[in-house]
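Here, each number is a calculation from the coordinates, and none is a lab measurement. Remember, predicted model here, so these are calculated numbers, not experimental data. Cβ atoms are built from the backbone, for glycine too; each structure is taken alone.
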Structure P
Amino acid sequence: MEEENRKKRILVPEPALRRMPSYLAYIKLARKDGMKYVSSTHIARDMGVDPTQVTKDLSYTSIVGKTRVGYEVEPLIDELENFLGFRIMDEAYLFGAGSLGMALLHDHGLKQFGLKVVAAFDVNPEIVGKNFGGVPVYHVDDFLQFKEKGIQIGILTVPVEKAQEVAHWMVKGGIRAIWNFTPVRIKVEEDVIVQNTSLYAPLAVMFNRLHSKE
């Protein structure tokens, strides 16, 4: 089943993958409200998207809705969680235990989406050697000693001026997928996956929209 889902995920357009966690959150709320079935029309109406888009996105999974009834809530939640890989716990290292890094270390909600931070790396002597949120912090110079553990996911939350340097260090230590929270577009080998999640770009859009109305 997991191999089948993996093959399907490869074919899914990125915009659809980005929408699916929102569908999952919506359907979980529907379950909490006691709903047994939910239609693509309901999802689209409440989320402000086109019903045909919802139907197309969900068609990438193996779930099939019933005519005039919609999707059965419980199986749809199971299918989406399996399809998105949220039920397989992947381990990750965090690089940069500053304010944002610390927030992620204490965010136990990540585990609900299949991601567990097992160690953090920093250079600050005030935090190296301590535990935060149950996660030990090591000096970044010790990272290569962890290569044999085989963990391939790294979360990058270092200062801007260190982003590229640390990214190279991460790849050298075996990291093959980087969740980049810095505004820097890091350059790594083509076979390394980089997912950029800048907090500042959406902020700029929000400010622009807000002030343009004044």
Structure Q
Amino acid sequence: MKENNPREFIPEPVLRRLPWYLAYVSMLRDKSVKHVSSTNISRELNVDASQIAKDLSFLSIKGKTRIGYDVSSLERELRDFLGFRRSHNAVIYGVGSLGAALMQDSGLSRYGLNVVAGFDINPDLIGTTPGGVPVYSVDELDSRCRRLRAEIGIITVPVDHAQDAADLLISAGVKGLWNFTPVRIRVADGIVIANTSIYAHLAVMYNRLDNLTSQI
């Protein structure tokens, strides 16, 4: 199913769709489904079948004519490519309601994210263990991150502290930042950053709801 061709640079829109395919084929595997076509995936995920085939071709994955993709193999290839099989140590900077919720989300580990510590300036939070994960003072950030070999820093602080948090995490050796604030953080070359703005998604949803309401 997979050819031995070098992998191309994957465009971000493709990377955003690949987890959709993984979630769907994982569900099929749980139901003991053996094969699935791009047409079936298209019908369930509302993505054009030709787009699905093109996306998977970036990974040198091809289905068989009149058979489709082997579900177990497709799930394994997607999970391996996306890095979900390898454990990535992460720390959370800012253990407020969102940070604490992420620390208690055991489902993240299924996707290779291993939250090993949280950091905060609030003395009432330091020493607590939400989800069994210890919270330390930000004064210990550098030593703890290096000792825990943290690759990823998750930023869940108020907007006015976001850049400072990023700078401290990078200084502590973190190479990837998952930013949950609406601030666009500035980073040097060699640092990977993913922005997840809850507020941006809310704005889109509110706008669509308002448009629907105006049409009634």
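Tabulated values for the structure
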read-out	value
When distance in nm of label points 7 Å out along Cα→Cβ at positions 49 and 201 is computed for each of P, Q, the largest belongs to	Q
Read-out distance in nm of label points 7 Å out along Cα→Cβ at positions 73 and 89, computed value 2.7, structure in P, Q	P
